[in-house]
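Multiple structures are listed underneath, in structure tokens.
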Structure P
């Protein structure tokens, strides 16, 4: 897992530096992969390499995650994180690109697509809808909201996240956790701004979910580019009953369900890559016909 060769780089956006991993060579319209709240660019490596056979594919660490810096002003607004996506595309020299956003990353991608229609030629929303299903919301709130400041060891971090370090699966995932931790006073710190932990912690304490300050359903309605929505058939975050609501918000969306849970690209990478590739092929055929 995650051994595919790639280059790394850093771009500036507002008050942060954005770290990224770049795969492939210039060719067809490039893709920009944006992770969710419990993930980082490392988690896209195998998928990125599989798609980057005929184009550049870049996986970014969102502000406050991975090797990107934490916002000194704690600016993690949807518009700001969506702006980071556009800023990174500019840094990469891309006039047009296709952002792909998983879960929380889907919010930024949707905002970017709605607000940069001349640059975003298409978009992919991965197991994202503005309404989180109760089971997934509870799981995420508990896991993130109770996260300690530091972990005593890599093994302790893995166990906290439900992974047995001694199991065969755990041994395979160890490198991922090593990459998502950094040395800190008294232990190892997750590469995610504690701002996110504290937001979920407040929800646990008060029962009140933090407000995004933006109507994401309205954002979806404003997207005009071709958009693929990929739902994990076993997802506990994107409920089946939400699918018609997403279709109603934007009838131009193509919605595809594939086997997998909320982390659909990780659960079913082959199915995910095939689904994205089919969408890209349709776009390219449409473009060729128009030309």
Structure Q
């Protein structure tokens, strides 16, 4: 019994017709197909099909045989694919994680930096909160991360940008007409603060407000900028967020710079110090180029 006999039989069973299977599925002559089916039945030793003017129908033995024939063909196809994969190993994978939202600004620059490496690697990109990115870097699930400077052992960081913080507020807010906003003017407003998750950002904002002598009690606490923008729009409140959030503002929400010496928060690239990926080595050798490209885009 050959695999072609099984393929012919499955085609005839599924089409319910020798002529249709021969013409549409197998591209062979019907008499030849009929001979192949008879040869199969002779080898099996029982009839698998009954023939009539309306076409063909499976016998009880044929229905049982069909299930096994499909399984055998599926296993044969899987064996072929496995052999081909083994003969041509998959490309090595380079995994990059971005703090949610920053990929909009940074992913195009990363792909340009790695342009010469891309034909030889499979790049995987994901978006997560900064603490999760740090954990994935530490566990070896990521090769590179764009995140905050999370206090994790075995991770190395290089600063690529100092992101300014801005005020996010409704477009019809009483402060919206101002070009800059003094933090003292936020007192009494519905303030959108931070949960324990973005702890680096929360510490910077709280330290800035204390330095300014401003006490703001959060009416809501957020895990990420998307929640912040939504709450600003729905509650009429205000939030202090990194400027990259401006890429995602809706028409009902605007941003304004903080008056005076506005605080910044570092965006860093992080990696495990024992990661020996040659692609990571190439990337790290060109971090200065990455920073220059991003700076040129920002200033342009």
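In terms of mean count of other Cβ atoms within 10 Å over residues 100-107, the structure with the greatest value among P, Q is P.
Here relative contact order in percent (Cα under 8 Å, 6 or more apart) is compared for structures P, Q. The highest value is that of Q. Among candidates P, Q, the computation of Kirkwood radius over Cα pairs in Å, for residues 164-227 alone that gave 12.6 used structure Q. Identify the structure, out of P, Q, from whose coordinates distance in nm of label points 7 Å out along Cα→Cβ at positions 196 and 212 was calculated to give 1.5. Of the options listed, only P reproduces it. Computing Cα extents along the principal axes in Å across structures P, Q gives 94, 45, 35 for structure Q.
Every number here is computed from the coordinates shown, using simple stated rules; none is lab data. From a predicted model like this one, the values you see are computed outputs, not experimental measurements. Cβ atoms are built from the backbone, for glycine too; each structure is taken alone.
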